[in-house]
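Pasting the structures in now, so scroll down.
Read the figures in this text as sums done on the coordinates, not as results from a lab. Quantities reported herein were computed from a predicted structural model and do not represent experimental measurements. Cβ atoms are built from the backbone, for glycine too; each structure is taken alone.
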Structure 1
Amino acid sequence: MTSVSGGPPHPGPWQTAKVTGIHQETPTAKTFTLALPQPCSFWAGQHFVVRLTAPDGYRAQRSYSIASPPSDSAELDLTVEVLQGGEVSGFLNEAVEVGDVLDVRGPIGGDFAWDLRPALGVGGGSGIVPLMSMLRHARTLGRPDLFRLVVSVRRPEELYYSAEVPGVDTSVVFTRAVPDGHVRPPGRLMARDLTTALDGDREVYVCGSTAFCDAATELVAAAGVPTDRIRVERFGFSG
């Protein structure tokens with residue numbers, strides 16, 4: 001399988017999802033496992049909107065990328081980084097417990113959805129989340145050759161999915177501090193970090209902060225990848 005037919009699924013109506021699991025990914029991020037009323041079809045790279053409603057009727061909503069791979073299950077994972085002053089991320093990370101119910105809508109997004117053509121994901125910090133859905137999907141299909149991942153983080157404790165990421169299909173760049181035994185010294189992402197992963201004719205998915213995406217996109221383009229094969233998703237402040 002090298003592609004999927006048709007386009008990515010469109011969002012349905014608002015629905016309630018029960019929180020069935022919460023996992024601490026890093027000191028500032030948690031993964032929430034949500035059980036929808038029924039299975040939901042989505043493509044890796046899409047996201048869901050979570051809506052909170054206060055007792056006085058005030059509402060706030062934010063979009064969060066799906067971290068789990070597409071499946072026939074009614075459960076999906078959203079990983080949320082708590083941001084200073086963030087209304088929704090703060091509430092989710094500090095107040096939500098297993099058994100709580102959230103209003104959600106999705107899946108949303110088409111430009112960053114992965115159609116199973118050979119690809120490379122380049123993520124910075126929390127930008128790994130939608131790319132993790134792609135990595136997990138390729139591994140679940142038994143086709144790790146379909147997706148390569150290069151992720152850049154400052155320190156080991158800030159690496160999302162740290163127990164799962166390592167593999168022959170991934171590379172981690174630490175910019176400030178490295179774990180024991182890590183061969184590459186700390187430093188920003190460089191062109192040589194992408195060389196091996198850019199084998200063959202691959203689409204490239206870049207995700208992270210605006211500054212990271214700009215720098216990574218320049219590296220990918222300089223490596224010879226045409227701009228029409230580079231997809232970018234920037235994470236701005238969205239609390």
Structure 2
Amino acid sequence: MSTAYVKENRRIQRIALPLPVRVEVKIDGNVSWNEITRLQDVSAFGAGFLLKRPTKRGRLIMLTIPMPRQLRVYDFTEPQYKIWGLVRRCLDVSANPETPQYACGVAFIGKTPPDAYLADPSRLYDITHREDEGLWHIGDMVLGGDDSDLPKDLRKQTRFSIPEALVIELLDESGEVIKSESTVTENISYGGASIFTQWELEPGTFVRVVSLRHDLKIISVVRGRRLGADGIPRLHLEFIDRFFPLEGID
């Protein structure tokens with residue numbers, strides 16, 4: 001077995017290294033949030049950690065880590081290693097609803113994001129390949145059910161103009177329900193919905209969407225609010241941790 005192969009294999013293996021990490025997430029060009037947590041495991045090409053808020057699979061996020069030199073591919077002498085990661089999974093692992101936790105796994109893509117991300121931070125991506133001893137390469141996500149961030153004329157998924165009954169729950173930082181509202185959708189897709197509401201919520205606010213018909217709860221984020229021609233406000237929601245089941249709807 002070659003020395004180069006052993007060295008590369010060691011860099012791929014995940015190491016349990018609880019280093020502090022700053023996670024920065026942009027939902028769109030105006031809304032962002034950040035959180036300081038600790039790594040659960042890390043390699044030269046990816047990492048796993050827990051977050052208090054979910055983030056969508058396919059989203060790019062910025063990580064700042066005091067990474068050991070052996071696990072870096074650039075900036076070997078900088079005290080903090082800033083690297084972009086692609087979210088590959090984000091699963092609810094909460095043991096207690098009062099302290100929500102999400103297990104997040106990311107693949108490292110490099111020092112800078114694609115130019116397209118700078119123009120549209122809400123864009124979703126997927127892995128295409130990884131070169132020998134290099135970081136992951138990415139391209140636009142092409143899954144039909146996960147393009148809710150695209151402009152209306154570019155969406156591959158269908159928006160159904162149907163009145164689906166939902167309950168919207170506003171949560172505080174500990175995951176407690178502050179208030180709830182029964183409503184219906186103006187339109188809905190696998191990845192998001194427009195709902196009628198009297199709430200005034202800022203973009204970036206997290207809510208929980210409850211479907212009693214499907215016995216389903218979906219963590220969602222407010223992407224926008226508008227007043228319809230009928231004088232009724234609408235909230236535009238992006239579903240974060242799962243798709244809405246639309247099977248059987250024509």
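Things to note:
- For FRET efficiency 1/(1 + (r/R0)^6) of positions 34 and 218 (r between Cβ atoms, R0 = 25 Å, to 0.05) computed as 0.10, the structure of 1, 2 it came from: 1
- Source structure (of 1, 2) for helix-only ellipticity at 222 nm (-39500 (n - 2.57) for each DSSP H run of 4 or more, over all residues; to 500), computed value -1500: 2
- Distance in nm of label points 7 Å out along Cα→Cβ at positions 106 and 194 - highest-scoring structure of 1, 2: 2
- Read-out relative contact order in percent (Cα under 8 Å, 6 or more apart), computed value 13, structure in 1, 2: 2
- Source structure of the calculated read-out (distance in nm of label points 7 Å out along Cα→Cβ at positions 42 and 210, 2.6) within 1, 2: 1.
- Which of 1, 2 yields 0.96 [Rg/Rh (Cα atoms, Kirkwood Rh), calculated]: 1
- The greatest value of FRET efficiency 1/(1 + (r/R0)^6) of positions 162 and 226 (r between Cβ atoms, R0 = 25 Å, to 0.05) among structures 1, 2 is that of 2.
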